[in-house]
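In what follows, structures are represented as structure tokens.
Laboratory data are not the source of any read-out in this text; all were calculated from the coordinates shown. The shown structure was predicted, so the numbers you read here are calculated from the model rather than taken from an experiment. Cβ atoms are built from the backbone, for glycine too; each structure is taken alone.
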Structure P
Amino acid sequence: MGHMLWPFGTTWRPVRQRHRGTVDLRWLSARTWTRRWYPQGVDLGEWQGRRTLAVSWFRQKLDGTHLASRVAFVDLERSRHLDVLLAIDEDGMLQPAPIHAGGLAWFGDRLFVAATGRGIWEFDLSAIRRVRGAEARRVAGLSGRGVRASALVAVRTRVHPIDLRCSYLGRVFDADGTPLRRVLIGEYVTADSGRIAEYTIPETDEGRFEEQERFSPGLPRMQGAVRWGERHFVSQSDRMHPGALWTGRRDALERDRVPLPVGCEDLALDLDAKLLWSLGEHPWHRVVRGIPFRALGIDS
């Protein structure tokens, strides 16, 4: 991933807390309450050999106009983080990636991001670059001169067409914990007709996402899905109330007694730390939460 190192002297630092048995990351900054940036997707990976949590955000005007998207890479041991803006290359000029970034799946140097209604977008983490001045402000969605002197940017390498709305995206693991080259892709709809499908991811630049199976759990407002063996995990938001976690075989999901954060979004499995990660998007309720497997009745 190049020669970038932790930290970057930022005060925008997530703080790790224990709260009723969960591991909570909260932002000691305007990120806690801002209505301009909203967190969405989450996944686990390695950055320079360190266990790292990736959290996607989108930037908007207060009227809802999309401005930019980024991924915050959080060093889980040190709670330091690095922001990487997502960009597209239009005839040699970088522009902000116009996507909600509702889900992430991180495979080595390949970061797959849900692009609602427009498939899955792939970004190359091995080619992250630093841009400066007007280019940095443009990719960050800042108008005018602004204050941003420089920014790290990951550029889109491919668009993968998917026959679903692509609201969220989650990883798949075998029953023994082996990560598979598969993802779950699902649709957020307010009715109970949302679908989730499992795909293999392409191994080559020319490869395509190949659908394996799809199902409709009959749940409105689904926000994230992951699979470990036969056990599926699906998050369901409920406006300003705590979210619900549904677990079990795909044709027999049951609501878990453990609540998810208010405004819950994407899910990620952390088999090393035995945590299920989720996050809450709403201002003042914003948290990235790891729920221990033992609280979910999982013996691992």
Structure Q
Amino acid sequence: MSDTAPEATASPGWRFAFSRRWLGYLAFAIVFAVACGFLSNWQLARSKEAAAANAVISANFSAKPVPLTQALPGLASYSAKQEWQRVSVTGTYERDHELLVRNRPFNGNPGFEVLTPLRTADGALFIVDRGWLPTGSRTDSPDSVPPAPSGKVTVIARLKASEPAIPGRTATGNQVGTIQLSVVKEKLGDADVYTGAYGLLDRQTPAPATAPTATVTSPPTQDEGLHWSYMIQWIIFALIGFFGLGYALVTEYRRRNSDDPAERARAAERERRRRARRTDADVEDELLDAAR
């Protein structure tokens, strides 16, 4: 009979963490964190865009008007930083070439916007959006359009960029689907049309007795939204992914090494601390459970 004592079984330790399964979990956590990083960066970019748009509104909406030819030195000139910039121009409305923009809801009501070309002193046409009119009884046009002032008029307007086309939206006659200035130019049949930007009417002299409803009378709401909050949330989600992986890894380690004396000692110490943190309410609940 051998007197040799049986060898103690070696503790598994952390070797399991290098298995294919756990390496797969780690890869998934990394991919998830990278995706969260991209989404967080996207929200940061959105926040910067909103801040830049607000800065443009603050700088331009109530600023002193500048001459149209100074703001737009060429017919195709326009920069996004000029949105809402107030310009002044003197000319004569070409009332016979007025256009209506279809499908322009305002305060929840369907309607049209009225585009009237203004012939400037240098012979070019600047498109002025004179305002909004409700859909008429025939639904395909307003019941009536207040006429633009005749003769020379001085207009103060806010610049807006030419709009893109909307797929499937068409218009005929004196109507257009959007304020796409290249299409407006074709409708007017004039070579000298400002195609970079048009003007939302602010005021004009002389003022007519009746006019379409102004679509913009106060600055747009300057709200940067919740982009910063969302950006931080995505970072937290990435950290939660790694925290969850670490928690699962430690739990697995404790299960696999439950027979190791050192791990047993650590488990006993954790239990002791847990019991030390018990409140009076916990003790009362235990006594009530035992009495049942």
**OP:** Supply the structure label, taken from P, Q, corresponding to helix-only ellipticity at 222 nm (-39500 (n - 2.57) for each DSSP H run of 4 or more, over all residues; to 500) with the calculated value -500.
**Re:** P
Original post:
Which of P, Q yields 5.9 for distance in nm of label points 7 Å out along Cα→Cβ at positions 33 and 65, as computed?
Top reply: Q
Subject >> Highest-scoring label, criterion being distance in nm of label points 7 Å out along Cα→Cβ at positions 73 and 249, among P, Q >> reply: Q
Original post:
So mean count of other Cβ atoms within 10 Å over residues 89-96, computed for just one structure, reads 16.4; which one of P, Q is that?
Top reply: Q
Original post:
For relative contact order in percent (Cα under 8 Å, 6 or more apart), which of P, Q scores largest?
Top reply: Q
Original post:
Comparing structures P, Q by distance in nm of label points 7 Å out along Cα→Cβ at positions 209 and 225, which one has the largest value?
Top reply: Q
**OP:** Match the computed value 37, 33, 23 of Cα extents along the principal axes in Å, for residues 105-216 alone to one of the structures P, Q, and report its label.
**Re:** Q
Subject >> At a computed -0.79, -0.99 (log10 I(q)/I(0) by the Debye sum over Cα atoms at q = 0.11, 0.13 Å⁻¹), which of P, Q >> reply: Q
Subject >> Parent structure of the calculated result 2.2, given that distance in nm of label points 7 Å out along Cα→Cβ at positions 153 and 265 is the read-out and P, Q the choices >> reply: P
